[in-house]
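Chemist: Below you'll find the structures, each written out as structure tokens.
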Structure I
Amino acid sequence: MINALPVLIVVWGIFTGLFLALLAYNATITRYEDNQIFLDEGNVFEQEQQISIVRKVHKAQPYIRVLGTISAILAVAIVVIYTWVCWLRLQAQ
């Protein structure tokens with residue numbers, strides 16, 4: 001089982017890197033988002049820009065959740081496997 005640990009760490013690193021990249025992408029998109037309501041037709045460009053930003057955020061949100069969940073599960077698995085292997089080595093001594 002200890003042989004699988006380096007592979008799990010590499011896979012965790014890949015998923016965590018993708019997760020962090022999506023979080024950075026989401027942060028750059030929402031940097032220019034304003035919380036405002038457009039009541040008149042004079043601000044059509046700003047309204048379309050806000051709708052575009054919200055659409056991009058909603059599109060990326062499921063990927064962020066999935067990658068974050070996978071990253072967390074892999075991190076827990078790595079810690080559990082490492083702890084189990086250390087426990088077995090202590091019991092063998």
Structure II
Amino acid sequence: MLRRLTEGERNLSELAAPLRMSFPAASKHVRVLERAGLVRRRVVGRAHLCRIEAKPLADAGGWLEGYRQLWEANFQRLDALLDELKTEKEKRGHTNR
């Protein structure tokens with residue numbers, strides 16, 4: 001649903017259709033997204049129009065980026081350690097012959 005909303009405002013039926021979701025189920029899902037601050041809904045007549053709230057997603061993206069950098073650094077250290085262990089093993093293999 002969020003991905004569809006990046007393309008612009010959509011009504012609940014448009015959001016539910018590709019997910020094979022009933023209108024009540026889509027409405028419930030949108031309520032959860034509204035409570036999380038990710039979506040804003042407005043009612044025009046019988047249409048429930050939804051739009052994405054970009055700021056909370058940008059905030060979450062920034063928070064996740066910090067963890068991505070942390071894990072990337074950890075994986076680089078792990079790669080270096082594995083390379084070091086492989087080199088030591090290869091050296092021991094050559095000296096034992």
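Chemist: Thinking only about FRET efficiency 1/(1 + (r/R0)^6) of positions 29 and 69 (r between Cβ atoms, R0 = 30 Å, to 0.05), which of I, II has the largest value?
Modeler: When FRET efficiency 1/(1 + (r/R0)^6) of positions 29 and 69 (r between Cβ atoms, R0 = 30 Å, to 0.05) is calculated for I, II, structure I comes out on top.
Chemist: Given a value of 10.0 for mean projected area of the Cα convex hull in nm², calculated from one of I, II, which structure does it belong to?
Modeler: Traced to structure II.
Chemist: A value of -30000 was derived for helix-only ellipticity at 222 nm (-39500 (n - 2.57) for each DSSP H run of 4 or more, over all residues; to 500); which structure in I, II was it taken from?
Modeler: Computed on structure I.
Chemist: Of the structures labelled I, II, which one yields 1.6 when distance in nm of label points 7 Å out along Cα→Cβ at positions 5 and 77 is computed from its coordinates?
Modeler: Computed on structure I.
Chemist: By the measure relative contact order in percent (Cα under 8 Å, 6 or more apart), tell me the structure among I, II with the highest figure.
Modeler: I
Throughout, read-outs are computed from the coordinates displayed, never taken from laboratory work. All figures in this text were calculated on a predicted structure; none of them were measured in a lab. Cβ atoms are built from the backbone, for glycine too; each structure is taken alone.
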